[in-house]
Structure P
Amino acid sequence: MISLIMDTSNQYLMVSLYKDGQCLETIQELGSKRQSENAIPYLSSLLEKHNIELLAIDEMIITRGPGSYTGERVAMTIAKTLSVIAPIRIKAISSLSAYAGLQKCVSVIDARSQKVFVCVYENGKAQTLEELISIDEFEGFMEGYKDYAVVGQCDVIGYPLQEVDLAKNLYELAQLVEPIENVDSLVPCYLKDVEAKKICL
């Protein structure tokens, strides 16, 4: 079983190959502005280095957002294209969950404009809905989760950054979900759109 794992939804570009549950290699770098131009070259480099054909990939694990409007679409477009030319399974994981992994924690992603995306996790399961809140509201939000770690883009809310292995987290989380049945229906998660609709209503 060969798994291709990719996250382009936020601050990192991450591309990883797993074979039979073991990580062959991961590229994870900061630089969200160059994800669209580097994603495919990095993928090609990993496949060539490990002598794996693109059509030999059995599954692709990607993030679905929330995150960058453009970034969310990069990995998703690659996954959809690959599913057209090969019988590949696609699994889509929340970008907030990708930072959390299997930890008991509050996951945070910078949503810009003094706001953050947040969600609470434990053992790979969301304990709350994904939300968009202002940075000023974060400490109040944490009142209910004082014994939870804070992960993700913590620096935007004044917490220390922690190292994250996105590939490992996504691979482990993918074992808990089923493949997407209709890949054509797969769309990025835009919490900002949901928030805008609430304001309009």
Structure Q
Amino acid sequence: MTQGRFITLEGGEGAGKSTQLRALATALRDKNIEVVETREPGGSEGAEAIRSLLLTGGADRWSARAEALLFAAARADHVEKTIRPAMERGAWVLSDRFLDSSRAYQGQGALSDDDILTLHRIGSQNFLPDRTFILTLPEGEAERRAHARDGDAADRIGGRSSDFHAQVAQAFNRFVDREHERVRRVDASGEADVVTGRLLAALDDLLP
């Protein structure tokens, strides 16, 4: 039986995570690997209910602490109900966002990185991906793609200021520098199939 793996795609708004997740899933299925595609917040019945609370409403609907707790609760259910069971039967789980998004987005201001990691330890027993890819684009290109995708209808987190998103990008870069065994930076510029090829190459050591 194929060893179950957990792979996450991270990055700022407009980086192409959803597109690449679908393409990567197809490429892995072509290698006769069972793949489960999922997302955060969401990915299980309970987590999807929390998703609607997190992404709708005004920018000030939740305090930073309340928002982080909601993300941690959603993730705990996602891990327990979707990710671990799939891996136990040998599937590869691909998730559009996971813990590192909470660290980058909620770990600003009122909460430290250690605070976010403590919530993850409590809620999800320190469960981490086998590999995390940070998709990167030049700042102007990322903004252009996000606007083309969302127009003026960005959710309450995606619609935050450009300064906020610049800090998110800086946080992702720190994770690559500090945790390079798990977290890898992948250039998301160029044609979509070229980017998928970069992801597959960066997974080569985990493939059966």
Structure R
Amino acid sequence: MLPFTDYAKFFISLLAIVDPLGAIPLVLVLTAHQTAIKKQATLRLTVISVLAVLLVSLVLGEWILWLLGISIDAFRCAGGLILLLMSIAMLQSHKGSAPDQILEDESVALVPLTMPLLAGPGAISTIIVYAHQAHGFLHYGLIICAITLVCFVLWLTLLAMPWLAKHLTPKSISMSTRVMGILLAAIAIEFMAKGLKGLFPLLA
């Protein structure tokens, strides 16, 4: 078991990486065309998926990556590519287009909201690193508590979305979609750049 302060640092670090507040603009854009029922389903599925991915990363993350021969840096590049494709769809979307139809489906909770945005390579690698710093049921129990608390904060943050959504017009949603598409593309490039530096150290 690690000192209690280390578990507090882990919680703060994981919360900063997941960044629930930073995800709100993108969640608003991705769920703007959904009905109230689908929107609730998307938000619920997002929180559950993030919790599931983080817990699986704790128990099986390193083993799965090792079994498949995948490094964290390669995983980061793949996540960046997914974000980049999604950002292009957002930039090219218009009413009635295929990208909009994709955004109307609650599957956006899985990609890109859960992975790679909220429970991406950064969160997964952080959990794997902390998980292997000590052993014992209490150690893993405290890490699980920290992960659960982070997801609880995420859930509380998403609960504030209906109030924000009421103040958005179709035109502002359209503009936000394209602005977020540009920002998402920048995040994607950052993901891929970090992954490439890890895979090819000479690029650093």
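Read-outs: derived from the displayed coordinates by stated rules, not from any lab. Keep in mind that what you see is a predicted model, and the values were worked out from it rather than measured.
One of P, Q, R was used to calculate semi-axes √(5λ) of the Cα gyration tensor in Å, giving 31, 21, 13; which? Spell out each step's value before the answer.
Values: P: 29, 18, 16; Q: 25, 21, 16; R: 31, 21, 13.
That value comes from structure R.
Given that semi-axes √(5λ) of the Cα gyration tensor in Å, for residues 59-106 alone, derived from a single structure, equals 26, 11, 7, which label among P, Q, R identifies that structure?
Among P, Q, R, the structure yielding 26, 11, 7 for semi-axes √(5λ) of the Cα gyration tensor in Å, for residues 59-106 alone is Q.
When helix-only ellipticity at 222 nm (-39500 (n - 2.57) for each DSSP H run of 4 or more, over all residues; to 500) is computed for each of P, Q, R, which one produces -15000?
It traces back to Q.
Thinking only about relative contact order in percent (Cα under 8 Å, 6 or more apart), which of P, Q, R has the largest value?
Once relative contact order in percent (Cα under 8 Å, 6 or more apart) is worked out for each structure, R has the highest.
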